[in-house]
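Trainee: Below you'll find a set of structures to go through.
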Structure 1
């Protein structure tokens with residue numbers, strides 16, 4: 001993961017992405033699977049994705065706030081372990097749909113529900129195989145001045161508006177218009 005010269009997040013191959021790579025607008029979220037505000041933003045992001053279609057690339061990065069959310073780190077590692085088996089987004093969705101149920105047994109149940117190789121999944125969680133990847137995402141968030149979750153960036157610029165589709169969609173459309181008008185992100 002890297003930062004632009006201004007210290008803003010730059011999307012890399014390490015990121016979890018949905019949508020076309022050449023979409024005119026990127027919405028990047030730093031999220032925490034146990035954060036209730038992220039849980040509230042989750043259906044909003046889904047609505048935004050549905051409405052924006054191929055004009056939007058959505059990127060998710062981990063920012064587990066373990067001081068407030070004791071299960072967030074392991075949930076992020078579970079998402080990564082599922083991602084290693086091609087199931088990041090289904091696990092992402094299950095974790096947000098079940099935010100109040102993120103203990104180890106719950107995570108194992110979600111992995112079974114997704115049909116993951118349980119031996120590989122369990123080993124990844126037990127050995128904390130993805131701890132460094134989650135930590136690196138968190139650290140990059142700190143460098144990008146993320147202080148809480150969810151934090152959104154639109155085409156590399158921090159978005160501080162309301163976390164509603166009614167507010168996000170116009171901001172995304174404005175970013176597209178600015179990119180077309182000025183040839184920049």
Structure 2
């Protein structure tokens with residue numbers, strides 16, 4: 001299970017919109033990396049007894065924080081300030097799909113799959129930027145991040161399969177993919193957001 005298998009690809013016009021809103025895209029991206037680090041910290045805190053999860057996610061915290069600093073550097077190179085954090089509608093909708101009133105393991109499954117899906121969508125968007133944005137230094141920057149996000153996506157899926165039955169993981173992953181497709185249909189195409 002290494003293919004992203006996102007059910008709805010990003011509209012190709014997104015890159016053109018993003019390029020016109022570079023300050024906003026970089027700011028949003030910085031906060032996405034910050035939230036990715038926070039998500040890993042939260043999972044470690046909530047599931048501290050799961051040794052493999054702790055061991056695998058601890059270095060991701062450092063890596064995501066490094067990405068945050070790298071995006072800050074890209075802003076500084078362009079003499080752009082870090083803008084204010086804005087509400088992430090995409091993640092807000094995903095959070096609504098995390099089941100309540102289920103077992104602790106089922107909640108872990110949903111949290112890991114949600115994290116995997118965010119990484120998969122980020123990776124897809126970074127690929128588009130790496131192939132199409134006119135700023136060649138940003139092409140290289142987003143190519144490196146695309147590779148990293150792909151590894152994170154796979155890690156979250158593999159962690160789910162470590163602790164939960166593989167068939168159950170696969171079935172729930174298919175449900176998440178379908179739900180994410182519906183979200184993507186619902187959201188306005190915006191060039192000032194990574195998601």
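Values quoted throughout were computed directly from the atomic coordinates according to the rules given, and no laboratory measurement underlies them. What you are looking at is a predicted structure, and each value in this text was computed from that prediction instead of being measured. Cβ atoms are built from the backbone, for glycine too; each structure is taken alone.
Trainee: Here FRET efficiency 1/(1 + (r/R0)^6) of positions 65 and 97 (r between Cβ atoms, R0 = 30 Å, to 0.05) has been calculated and equals 0.90, so which of 1, 2 was it run on?
Mentor: It must be structure 1, since only it matches.
Trainee: Work out which structure the value 44, 15, 14 belongs to, where Cα extents along the principal axes in Å, for residues 105-168 alone was derived from one of 1, 2.
Mentor: 2
Trainee: Which structure, out of 1, 2, was distance in nm of label points 7 Å out along Cα→Cβ at positions 25 and 49 calculated from, if the result is 4.6?
Mentor: 2
Trainee: Moving on. In terms of relative contact order in percent (Cα under 8 Å, 6 or more apart), which of structures 1, 2 is highest?
Mentor: Result for relative contact order in percent (Cα under 8 Å, 6 or more apart) over 1, 2: largest is 2.
Trainee: Here's another thing I want to ask about it. Give the label, chosen from 1, 2, of the structure having the highest value of distance in nm of label points 7 Å out along Cα→Cβ at positions 9 and 33.
Mentor: If we compare distance in nm of label points 7 Å out along Cα→Cβ at positions 9 and 33 over 1, 2, the biggest value is for 2.
Trainee: If you don't mind, another one. For structures 1, 2, calculate distance in nm of label points 7 Å out along Cα→Cβ at positions 89 and 121 and state which one comes out highest.
Mentor: The structure with the largest value is 1.
Trainee: Which structure, out of 1, 2, was mean count of other Cβ atoms within 10 Å over residues 73-80 derived from, given a value of 25.1?
Mentor: Structure 1 accounts for this read-out.
Trainee: For which of 1, 2 does distance in nm of label points 7 Å out along Cα→Cβ at positions 129 and 161, calculated from the coordinates, equal 2.9?
Mentor: 2
Trainee: Follow-up. Determine which structure produced the value -25500 for helix-only ellipticity at 222 nm (-39500 (n - 2.57) for each DSSP H run of 4 or more, over all residues; to 500), calculated from the coordinates; the candidates are 1, 2. Can you show the working numbers first?
Mentor: Values: 1: -15000; 2: -25500.
Structure of origin is 2.
Trainee: If Cα extents along the principal axes in Å comes out at 47, 33, 28 when worked out from the coordinates, which of 1, 2 was used?
Mentor: Only one of 1, 2 returns 47, 33, 28 for Cα extents along the principal axes in Å, namely 2.
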